[in-house]
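No value in this document is a laboratory result; all are computed from the given coordinates. None of the values given here were measured: they were computed from a predicted structure. Cβ atoms are built from the backbone, for glycine too; each structure is taken alone.
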Structure I
Amino acid sequence: MKLLNVLLFFLFTTSLFAQKNVVQIIVDDLGWTDLGCYGSDYYETPSIDALADKSIKFTNSYASCNVCSPTRASIVTGKYPASLNLTDWIEGWKYPKAKFLPPEWTMYLDPSIPTIGQIFKENGYKTAHFGKWHLGEAEKYWPENHGFDENHGGWRKGAPNKNKKAGSNGYFAPYGNPRLEDGPEGEYLTERLASDVCQFLEVNKDTTFFVNLWFYNVHTPLQAKQEKVDRYQQKEKGEHHNNATYAAMVEHVDDAAGVVLAKLDELGLMENTIIIFSSDNGGLHGKKKRPVTSNYPLRGGKGMIYEGGIRIPTMIYHPQHSARIESTSISSIDYLPTLVDLADLNVNKKIKKGWDGVSLANLITKKEEVDRSLFWHYPHYHQQGAVPHTAILDGDWKLIHNIELDKYALYNVKEDISEKNNCIDSHQGVYKKLLKKMEAWKKKVNAQMPVHNSNYQPTK
């Protein structure tokens, strides 16, 4: 009996950490409440909700930046954007009359930095990227030069190319994308990417694979099939969500994710596949008169350091673990270390040492606690109203440094998720503790600071 128990334990632990297929799904600009399983009463996401029912669903998951390119760089490298000096979306907004100017930051992902595609490929995986990339203007920075055997649609742009003069129609074919062959007129980009993934899965069903599926949805331009938009226009508006076109775009994501999940199931691959589903930053507020989405009860949205700009929906499916809701705070810097451990990949210790993220494998499989601070650094201005800032999350406490005004704000995001009450005066001890950690981290990663602008005009 003892021998049998040992054998069963060995087989179980081997199945947990044996090499598995991996599908990583990142949705662009998807807000924390933009899914049914995260509370939306207007957007319909049955396929993703069903995945959540089988996954670890994180309630305190954070993007490593309030905009896309830095978060995406962190996902593929396991490093903070500040460690990479890639701290804004590429190319970034220009504010020549602002109080500060951005530092000389890096507008590409350096191919010499080990990435998730390279690591999986070196471990014998067939690797493929589908969708948005947005990590460098030149072709040498695109997915095929970061370890991906195939690249379907990843290039310099961060949104579908909508330019009638150039013969491109945004989310509808023709796409004007040099890494995606045009489909028939009227084909919808998100459906096309899902179709390409399914073809890849069919061809590679008998080998281990890593699929990096990064949807362009739900980034602007707001475009969806009219029949979906019409249906949401007829539907009763939600308490906070009410944009019919955006709702249709969210549904397009759900449809596409459902197609991919159904193909994995059809091919008998769900029992040997790990799936991460997440976003790259908070939902976009847009203009006051015509809002895109709402992150309520979170404050702010894309481009801001408040919870609405960085807290995101995230779920991790592992075939050998039970579904649960997990409140541990995690970051996009953790995805690479986590997948490396869950897939039992061989990675050089020096590379691992360079990661800022931590593996969540033991949290997933053994419910072991992860206790560390999280950091953000954004030495830029953003169209949605953000100013240069640094922030730290330590337990339930979040300290924000507004660099432009040189002022600090302290929030307890567990008790005050909407960040309405600045507790800095009543919790000086917490403030000093977090400030010390923040300053030490900035020094450790050599965080670039914005520079004073000699042409600053306060009225501009």
Structure II
Amino acid sequence: MQTRGIEVSQLYTLVRDTTNLTGVQAKILDHMQVALQCASDISKSQVYLCARGKNEDISVILTAVKPSYTHGSTFFHAGDTFLVDDLAIVDNVFQTGRKVVGRKELDQGREIAVTAYPIVDNAGRPFAVVCFASVSLSQQQVLTDTANLALQVPFAGKDYYSIRPQDGVIILDAAGRIMYANDMADDLYLVLDKEAIEQRDIIGHTIVHFPLVDEVMKTGRPAFSDEVSENMTLSAWGLPIISGGRVTRTVIVLTDVTAIREKERQILVKDSVIKEIHHRVKNSLNTIAGMLRMQARRSKDEDTKEALKRAVSRILGISKIHDILANQSGDQVDMDVLLDKICKLSVDSLALCPVDVVREKGRRPLIVNSEKAVPLAIATNELIHNAIDHGFHKMPRGTLVVGTEIDHGRLHVSIKNNGHPLPEDFSTRTFDLGLQIVRNLAEIELKGEFGLKNEDSMVVADIYCPLALMEA
């Protein structure tokens, strides 16, 4: 249970302050706590652990749990005390050492149904009572009996499942025969077992061809699986009820996850298509780069060669971006991870001098949609190339600072270098092709702004774009 640490402390405090239970007995109750929520869900009842107080005429509520799918508070609360006569059902269990079924009157004449069971220590003596309380006066004993048995041998918290009203619940006996099935389980089970359709009433029917049941009965451990029919997928959870070292009952919970699994399948298909598109774009760009490289080698004009080399470098940079995106899952991209890879690839492939790369990241993960990640990555890649080619030209060493942050509803990407400063007569109207590409991507594709300036011995390039657009 999510607040188990707090509840253990409360339980021990109550045991110590209000009862005469031993440390061993307190540990038995503590061990049960992890299964209380599941027991409450199975029984459709509120569950209470009760013990006698230090004064034998008093009964104490040690813990209270309600079904996970219900709202409001419990009838009673941990720490509540009652005179023995006011909680006679609990006293009857202590007196007889057996299960007792009865009713408890609340305020204004309201009654609740209560089924109570003894909790015994290693010597077989009852030292506490577990009560199942429900506003429904016709409690189903197969449910409370099963829930009580589930408390005797609890499993780890991660093995339990929170049952919901729309789930189908089936309880099997030791031979695999159906002892109980709610209305939803009737419908869902008939989808899996065509032989049971003619019977309609599945009580007493033996479950066959159900691998989850076989696994749970064989291993004595809870398990999950998907059961697939012609047009429906059910998620199944199995909980073994162990008594005397063997599985005496099995709780099966069925959930219709057809729509969920279909959505997951569509996402996987979409993911595969997106990856394939990035892969094909990368290959096409590499082919184009190869053709331009060949043309550059054949050209005799140095200006043409230089222009073609720059075009090849730019195309290969874009190709690398698509290669990175082809290896990411989903249509959401972690921009910081993408920029880390772009920085490394650019420095490794272009730098002619040692370059120290500094990454400045915001506090929160920067997740953007892949459609907008591509133009932003291309623009950033172009600015990094520009810093390496021009800023660090003929320098012994350089520092490149690439930062990302969220600034007043805008995504801010900054690229700084300590290389050659911009000339005094620099103007945005004299941008070369690379910077024109960056400006067009920032302003047209990303609906943002681009700026380039000298600042504190650094050349600083800034891209601002609306965060809502990037996350949409």
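Tell me which structure, out of I, II, gives 25 once relative contact order in percent (Cα under 8 Å, 6 or more apart) is calculated.
Computed on structure I.
helix-only ellipticity at 222 nm (-39500 (n - 2.57) for each DSSP H run of 4 or more, over all residues; to 500) was computed and gave -13000; which structure, I, II, did it come from? That value comes from structure II.
Could you figure out which one of I, II the value -0.71, -0.96 for log10 I(q)/I(0) by the Debye sum over Cα atoms at q = 0.08, 0.12 Å⁻¹ was computed from? Label of the source structure: II. For mean count of other Cβ atoms within 10 Å over residues 38-45, the highest value in the series I, II is held by structure II.
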